[in-house]
Structure 1
Amino acid sequence: MKKYNIMRPLLLIVMALLVKSLVTNFCMVFGMEQGPAENIGFISMLITAIVFYSRIARKRRK
């Protein structure tokens, strides 16, 4: 059995939350209200998680 790498899932979570907070704050700085800014931040978090996971999975297959 291969050794489990704990850093990959933690890095994925940290990246997703960091992108969510940055995008939410960026939207609010430019005058958006809190609700729509959080929605856009959540969507960006999902996109980041999917892209990051696909890169991890692709490197693991090689």
Structure 2
Amino acid sequence: MGRAEGKCAICGKPAIGMEIYGCCAAEVCREHASERLLALSPGERRDEGACMLWRYESG
């Protein structure tokens, strides 16, 4: 999954990962990331049914 990390959808800071809940997705910074995303190691991805959490390599 080699894509350039973007900016947080909430505040514009560098994103550490992406949270996808059904049809809604957002890149988020450390401050706005869910606890579940923060619990992942850099580069790790977790699929939970219609939801996906992806922690970027550099996050």
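Only the coordinates and a few stated rules stand behind these numbers; no lab work does. Keep in mind that what you see is a predicted model, and the values were worked out from it rather than measured. Cβ atoms are built from the backbone, for glycine too; each structure is taken alone.
Matching task: 16.1 is the computed value of mean count of other Cβ atoms within 10 Å over residues 19-26. Pick the structure from 1, 2. Don't jump to the answer; show the numbers that get you there.
On the way: 1: 16.1; 2: 12.5.
The read-out was computed on structure 1.
Hey, helix-only ellipticity at 222 nm (-39500 (n - 2.57) for each DSSP H run of 4 or more, over all residues; to 500) derived from one of 1, 2 reads -1000; which structure?
Working: 1: -29000; 2: -1000.
Only one of 1, 2 returns -1000 for helix-only ellipticity at 222 nm (-39500 (n - 2.57) for each DSSP H run of 4 or more, over all residues; to 500), namely 2.
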Between structures 1, 2, where is Rg/Rh (Cα atoms, Kirkwood Rh) highest?
1
To test your reading of the models, identify which of 1, 2 gives 39 for relative contact order in percent (Cα under 8 Å, 6 or more apart) when calculated.
1
